[in-house]
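So, here come the structures, one by one.
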Structure P
Amino acid sequence: MYRVWNFITAYSILLIGGALLALIWANIDAHSYHHFVEYPLWFNSIIGVDIGHWTHAYGEAAHHYEVGDVEKVLTLHYLVNDALMALFFFIAGKEVWEAVILKNGSLRGKKAATPLFATAGGMFGPIAVYLGLAALLGSDVYDAVARGWAIPTATDIAFSYLVGRLVFGAGHPAVRFLLLLAIADDAAGLVILAIFYPSGELAVEWLGLAVVSTLAAYFFFNWLPRRLDRGDQARPRSTWMRQKLGFWPYLALGAVGWFGFVQSGIHPALGLLPIIPAIPHADRAFGFFAEAEKYLHDILNEMEHKLAVPVEVVLFFFGLLNAGVEFNSISEPTWLVLAGLIIGKPVGILLFGWFAAYPLRLGLPQGMRTLDLIVIGFVAAIGFTVSLFVASVAFEAGPVQDAAKMGALFSFGAVFLSFIAGKLLRVEKQDT
């Protein structure tokens with residue numbers, strides 16, 4: 001099975017460390033914490049949050065700055081959530097792309113059919129629970145929280161995979177099932193963010209900039225060198241491109257595409273996704289988090305390797321800038337998000353997984369029981385990173401957003417529920 005411990009250790013320590021520091025800081029001195037989050041880096045009229053929105057969020061201290069005639073301000077929060085988190089989603093998008101496009105990709109063929117059905121259940125279940133309970137609480141609550149329906153659909157791939165290995169053992173077929181489900185969930189989450197949570201009014205014409213930059217990257221730095229090298233086994237042009245230019249043309253044109261997303265109204269954190277198909281990639285993949293992929297030297301994998309440490313640092317700041325929620329902010333959205341995750345996920349995954357396995361006769365992996373779907377559901381209920389991100393874009397900064405974020409943080413309780421479910425349902429660990 002895949003070796004993930006080095007990645008998980010760095011990922012978890014920095015991300016959780018940032019989140020814990022934010023929680024402590026916000027509950028000791030909320031005023032200084034929020035000033036840190038909204039600290040202005042650059043007043044301009046190109047990128048950032050609306051100057052009026054920032055002035056309101058920053059409070060009286062905003063009047064101490066001579067901003068001049070500008071429309072936007074680049075804050076620390078915007079820099080991390082809207083710009084640097086694009087690197088995180090780039091890595092996630094790269095893995096999803098390989099899982100779909102490569103011949104041996106994990107999301108291709110019949111082997112992925114049941115996990116894909118279970119993924120749908122793991123999304124529709126939380127939505128139904130979240131909105132259903134919100135409706136029972138009355139129209140006022142429903143209207144206030146309805147926009148956050150996607151928050152409990154998320155699954156934190158890295159943490160879920162780690163817990164799944166601990167509950168089932170590294171060699172259990174349920175771990176691979178969980179991994180396929182998490183990858184598919186990640187792909188669906190990217191689509192949801194793009195469609196349902198735009199960062200502003202949609203300006204489709206700016207998407208043309210992302211399309212043109214992607215096509216230019218593919219044509220000039222990928223297709224054309226290979227075309228000119230036809231019949232020449234030495235492949236001099238392609239080799240020169242790889243050795244001399246490396247990933248820099250793709251990074252530069254990816255940045256152009258990111259700016260197109262900024263102006264188009266689609267969330268900028270997704271802005272590097274269009275460039276992924278244009279980058280030369282290996283014709284095989286060893287799997288999500290596979291250590292063996294460090295031996296692949298195509299440009300796409302090399303970009304992922306070089307981005308690993310910067311993304312870990314970005315995730316520390318993401319936790320620091322997003323998890324600072326005061327405990328007195330706990331309210332209805334907290335419990336709705338949590339219920340969507342720890343009730344909706346297991347129920348949805350069980351029902352849809354069972355339907356795919358038996359009425360549709362798609363089956364389960366050999367050695368995996370129907371009851372294992374329940375345990376997988378609890379493991380997949382760890383929303384954390386992506387749930388926090390969705391909460392930050394679903395609601396404006398304020399009590400509802402803070403309460404929803406607290407629900408995402410509380411989803412770590414699913415770790416304990418996973419172990420309890422594993423014991424009660426008599427999961428037999430398989431370490432090899």
Structure Q
Amino acid sequence: MNNYHFIAIGGAVMHNLALALVEKGYQVTGSDDEIYEPSRTRLEKAGILPKEYGWFPNKITPDLDGIILGMHARLENPELQKAQELGIPVYSFPEFIFNQSQNKKRVVIGGSHGKTSITSIILHVLKDQNVDFDYLVGAQIEGFDLMVRLSDAPIIIIEGDEYLTSPLDRTSKFFHYKHDIALVSGIAWDHFNVFPDFEGYKSLFSQFMEMTPEKGELIYCEADPLVKTAAEKADITGKKTPYKAHPSLIEGGKTFLKTENGLVPIQIFGEHNLQNLQGAMNICKSIGITPEAFYKSIQSFKGAAKRQEVILDTGSSTIYRDFAHAPSKLQATVRAVKTQFPERQLIAVQELHTYSSLNKDFLPNYAHTMDPADIAVVYLNPHAVALKKLELMDEETLRAGFKRPDLKLFTDSSALKDFLLSLDYSNSNLLLMSSGNYDNMDLEVIKAKFN
């Protein structure tokens with residue numbers, strides 16, 4: 001019996017890995033000091049929800065095959081210290097994924113943006129084509145119960161991010177997967193608090209590229225100048241495959257792929273998504289999926305959760321929700337919606353929620369990101385600023401940062417809701433962008449305005 005204990009089991013990816021191991025027949029226990037939904041209910045249903053919150057060294061026993069350590073845990077965690085005393089192997093999340101996939105072909109998707117979308121496309125196509133595969137993805141995807149699968153499949157598709165591995169290991173996660181095939185989608189500065197130096201941040205992707213083995217492949221987006229430069233400089237003997245946006249056209253608010261066999265309708269849109277699609281297609285080709293099979297399967301792909309996700313569509317007006325928060329993601333999403341529906345009014349609402357976006361020194365990176373919107377709105381929650389111990393920026397600073405003099409600014413979610421309720425949404429698109437939730441703003445009353 002394989003017996004593993006999770007320190008910080010409640011995290012989004014951590015609890016999914018725990019559930020994947022239960023499904024594999026492993027014995028799983030865990031601890032955490034707080035567990036939110038949906039993790040709580042899912043762990044409870046699987047019978048592995050901790051009986052009480054906190055850290056309990058008595059859970060750490062010599063019969064454990066290993067500890068899986070979440071990023072949320074601290075170095076002085078009493079369970080971690082007990083495990084170290086007993087000499088029990090301690091794995092970070094990525095180390096454990098590699099440990100379980102050493103005999104598989106490992107495909108790793110990296111980049112500052114587009115990772116989840118590219119991984120989601122690949123997973124959708126492989127599932128639709130009845131290919132047996134394992135995976136790790138950073139979001140819940142339609143058609144997949146878990147964000148992780150570990151089985152006897154010969155291949156694993158991994159969304160590999162550049163963020164820190166664990167409290168014990170401050171290197172980037174994607175170094176641990178030791179890829180056979182790597183993809184890099186884009187390089188754009190974000191997470192200012194973790195990566196204060198842009199040159200150092202860029203070098204992470206160069207190092208990742210140079211880990212490509214002799215018989216491996218590096219697939220990279222040549223439309224991104226930073227990626228192109230790094231990939232062309234990468235000293236590897238493996239294959240290098242550049243890509244850019246798949247050729248397409250827009251007719252009546254619908255995007256079609258231009259292929260050798262005619263037009264193929266798809267449900268996603270925007271230059272960045274067409275780049276993501278092409279990158280995913282290149283990976284699928286490398287693992288044996290023909291272009292014909294890819295085009296057949298991609299038509300039913302609706303997109304990853306909170307990536308241009310349609311909340312409501314009346315036929316002439318639409319509400320979109322998007323996870324966009326970094327400048328490059330924000331700009332790409334606003335531009336995509338306006339380009340897709342040039343005749344519709346675009347109301348773009350951005351919540352500044354992350355450490356980087358709330359930081360005065362980082363704000364100039366948002367210059368002109370909202371320009372395509374007819375009405376540009378920014379919501380800033382003073383409580384979020386206080387929690388991150390940052391200075392609350394005034395309206396003048398924000399307007400100057402976005403280079404948008406007519407930017408509409410709100411620091412109270414009820415005032416934001418009132419403003420949105422005052423607008424006329426006929427022949428309009430409302431684009432809500434945030435990694436938060438506008439301080440629990442009620443979307444139902446806004447949706448009612450569209451009906």
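No value in this document is a laboratory result; all are computed from the given coordinates. Being a predicted model, the structure only gives us computed values, none of them experimental. Cβ atoms are built from the backbone, for glycine too; each structure is taken alone.
For helix-only ellipticity at 222 nm (-39500 (n - 2.57) for each DSSP H run of 4 or more, over all residues; to 500), the calculated result is -18500, so let me know which of P, Q that is.
Source structure: P.
Quick one: distance in nm of label points 7 Å out along Cα→Cβ at positions 97 and 353 came out at 3.0 when computed from one of P, Q, so which one is it?
Going label by label, the one that fits is P.
In terms of FRET efficiency 1/(1 + (r/R0)^6) of positions 169 and 409 (r between Cβ atoms, R0 = 30 Å, to 0.05), which of structures P, Q is highest?
Going through P, Q one by one, FRET efficiency 1/(1 + (r/R0)^6) of positions 169 and 409 (r between Cβ atoms, R0 = 30 Å, to 0.05) is largest in P.
Compare Kirkwood radius over Cα pairs in Å across structures P, Q and report the one with the greatest value.
The structure with the largest value is Q.
Compare relative contact order in percent (Cα under 8 Å, 6 or more apart) across structures P, Q and report the one with the greatest value.
Between P, Q, the highest calculated value is found for P.
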